[in-house]
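Engineer: Dropping the structures in below, format is structure tokens.
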Structure P
Amino acid sequence: MVEQITKGIRISVTSHFEGTFYKEQQINFAFGYNITIENQSPHSVQLLSRHWEILDALNIMEIVDGKGVIGQQPILQPGELHTYSSGCLLSAPFGAMRGYYTMTNFTTGNTFKVRIPTFKLHSPFALN
């Protein structure tokens, strides 16, 4: 597990290999990840959007931007958690992801970025 705290928001990430499959005559490596967002600040906040940088071992980077996470823009009161699972496909058996969430603080009205720490994606057979 990797963790990062930004402005009182803790992001915890675990990842796992889900398998391989062929799509359009190309092998794909499927990975899943679980993210917990914990509001350790004294303020109510809302997750507005996400930004991902997905890099595989072949040096191919994919940028993904979008509203919320898995169709939700959760509001977190102080001490609350939001956990979700998602996944990605790589063209190589290992890579990494990193990014940030854009959130708003309901007390101040300000938006701010919360860093998602870099986490590795790797298939068991690709490790020494």
Structure Q
Amino acid sequence: MPATLHHVVIDSHDLPAQARFWAAVLDWRILSEREREVVIGPDVNAPVGICFMPAPETKTVKNRLHLDLTTGPTEQEAEIERILGLGARRVEIGQTGDESWTVLADPEGNEFCVVRPKNTLIG
């Protein structure tokens, strides 16, 4: 059997705060909270979740891996505003202004995108 994706792991300073932010963004819930690991997901039996692990260093450069979020057909701008209200901020990483996505950062500076609405992984 091939390997399957289990968790996306995000290094964090404040694991509970990061977990609460991302759970609110994704409408997920905190599934497990330990001192050195907090796991969120839509359900304990979901195929993939996000795990927050402690990291002593501060983020200093653009992420090499980031999450892309999408919305319903007419909700992209409203969703961006909602996420900003949860504690995200807009960031510039070299965009031209013509992109179909918006780059945001979570409260600890990890970049992610809210992309145009999509129905499949490729379109």
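Engineer: P, Q: which one has relative contact order in percent (Cα under 8 Å, 6 or more apart), as calculated, at 24? All intermediate terms of the calculation are to be shown ahead of the outcome.
Structural biologist: Details: P: 30; Q: 24.
It must be structure Q, since only it matches.
Engineer: When percent of Cα pairs over 13 Å apart, for residues 6-53 alone is calculated for each of the structures P, Q, which structure yields the highest value? Don't jump to the answer; show the numbers that get you there.
Structural biologist: Details: P: 72; Q: 45.
Ranking P, Q on percent of Cα pairs over 13 Å apart, for residues 6-53 alone, first place is P.
Engineer: Let me ask you something else. Taking Kirkwood radius over Cα pairs in Å, for residues 46-85 alone for each of P, Q, which is largest?
Structural biologist: Largest one: structure Q.
Engineer: Another question, if that's okay. Using the calculated result -0.57, -0.95 for log10 I(q)/I(0) by the Debye sum over Cα atoms at q = 0.17, 0.22 Å⁻¹, for residues 62-101 alone, pick out the matching structure from P, Q. Numbers along the way, then the final one.
Structural biologist: Working: P: -0.64, -0.93; Q: -0.57, -0.95.
The read-out comes from structure Q.
Engineer: From P, Q, which structure was helix-only ellipticity at 222 nm (-39500 (n - 2.57) for each DSSP H run of 4 or more, over all residues; to 500) = -5500 calculated on? Provide the component values of the computation, followed by the final result.
Structural biologist: Values: P: 0; Q: -5500.
Value -5500 for helix-only ellipticity at 222 nm (-39500 (n - 2.57) for each DSSP H run of 4 or more, over all residues; to 500) corresponds to Q out of P, Q.
Engineer: Can you say which of P, Q returns 1.00 when FRET efficiency 1/(1 + (r/R0)^6) of positions 30 and 94 (r between Cβ atoms, R0 = 25 Å, to 0.05) is computed?
Structural biologist: Numbers: P: 1.00; Q: 0.15.
Matching structure: P.
Read-outs throughout are calculated quantities, based only on the coordinates presented, and are distinct from any laboratory measurement. Treat the numbers as computed from the prediction; the structure is a model and nothing was measured. Cβ atoms are built from the backbone, for glycine too; each structure is taken alone.
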